[in-house]
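Following are the structures in question.
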Structure 1
Amino acid sequence: MTNEKYKDRYYSKEKYKAAKGSFIIGLIFLFVAILSLHFLRVGIPFLGLRNWGFWLFIPAFFILLGAFQQLYTNNKYKKAVLRSLMDRGHQGTYKLENIALEVGIKPKDLLRVLADLRDSGKIVYRFKADTGEIELGQKVEYVPSTEYVPPAKKIEAPLPSTNKNFCIYCGHQLERDAKFCPSCGSKLS
């Protein structure tokens, strides 16, 4: 596949991210709103909740609506990636950017989709340690390093990985002179 084929294509503005947190927040709002109706009926003046708590139904509705929208987006991306890999026969070596362009999502979102699909057992792949290309149909055995300490959730700049024999992002034991992690595909400096 050439990048010329996809030169006028744009990535979707939607992101692939977890929806669990939105569901939890929406359910908390819903619980408090229902609790306020109970307080109103019984006459308990707990923090004045019986006077204003029922208004929480409105944000609960929109938060849960957003969570369902995110689930729909995630499912749409998973189906598109599976369809793209099925067109390739789940075999071969490809650049991650080409698959991302074909599907229409950003490469970092594609990495998350691929990881979720691999974790659910729907696809098998690994990354080439020297080029970072994805090898479909090749299984990677995750070998955790004893020296690995998980990084912070938010990383401002790439972490230095020199003189380390493990991936600083996922903890996978690396081969000598690896430029990319075979497990998570992270570029190592």
Structure 2
Amino acid sequence: MEELSPKKVIVGAAIVFVLIIFLWYYFYYSDTSAEITRLRNDISRLYKYKEELPVLMAKYKNAQKEFAQYSKKLPLKEEIPTLLVKLNGIIKSQDVELLSFRPGKAYLAKSKLYYVKPINISMRATYVNCGSVFERVAKMKRLFKVKDFSLSNPKIVNSHKVLINVNFSAETYYFKGKAK
């Protein structure tokens, strides 16, 4: 076996050193460097979110206020008893007789965001009082849509008063989601 010259030892040591540096870079440093870069990007993204947080919180609070206003018009559940009480109060205040109130089966609207609850209502009133009821119903906070109505069976009470039967279908709406 021949002795290695100092040049060969130095070149061999240099090759081993470069190989060790290459392996260290390939297996450790490049992965660690990529992880550091990813973490720096995450940190800068989080700082950006931190700066935007007060604005987003203000928008969230405004959205909650808007939701509270809209949920009065479009509640989270049917609320048929409450609606009947309000409607009965309107009808009685206009000197109208409520003959029937028949809620139908609710169905999901085409948009799939809310339910539609049909209601068939019959009442006996003068034409003017009937119009007053419809006007007051239109001013309710709760969404309540009168769809079709018919007038029938006029009955003359005196020369200034004619009672008619008013049959109409209406719809009320409520959110599909569940109340929290």
Structure 3
Amino acid sequence: MMKTLFFFLLVGKGLFLFAGEATVLITYHSETGNTERMAQAVMEGALMAEGVEVILKRVEDTTADDLLMADAIIVGSPVYNANVTPQVSAFISSWPFEGAPLRGKLGAAFVTAGGVSAGEELTQMNILQSMLIFGMIVMGGQDWSAPFGASAIRGEAFFPEDEPIHPGFLEKGRGLGERVARTALLLKQE
């Protein structure tokens, strides 16, 4: 689906794509570029929903104001010992808590892991669990095969580190982004 974007604005290390009514913040930490590539796929999916402003930022560049103005927040992390990276943990710990300003916002997660069963679902659940503590409404991916969000596997024989991320994983990222963006638009209209 072709979409006309009014303009692109590069601010710091954040990419802002302006198109409309609901705002989806995609924020991530990436060490090797894999999680960043998944974040881009999530963004591509979110942009399929007409009338959405998508903001893509690294966690270290994401501010409390970014969180407060977003209708949906999608967090991405590499998997470290079946958990988020220390950077993502510190980021979530910095979220505004007093007065529950994130209550009612949509939340979702995506991760990249170094192998099959390396903790990707546990890491997604850790992100979603944190979002629930902040009073957010959490959602998974587009179907039963991505119940906790989107994930990509790297470093296994079937998914070697020296090859691009498998297109099936990127499609799960796009599906997550589109589902969250469309839901944010529906909630915004109510």
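Nothing in this text is a laboratory measurement; each read-out follows from the coordinates by a stated rule. Quick caveat, the model's predicted, so the values are computed rather than measured.
Please state which of the structures 1, 2, 3 yields 10, 41, 37, 11, 1 when P(r) over Cα pairs in 10 Å bins from 0, in percent is computed from it. Label of the source structure: 3.
Figure out for me which of the structures 1, 2, 3 the number -14000 belongs to, where helix-only ellipticity at 222 nm (-39500 (n - 2.57) for each DSSP H run of 4 or more, over all residues; to 500) was derived from the coordinates. Structure of origin is 1.
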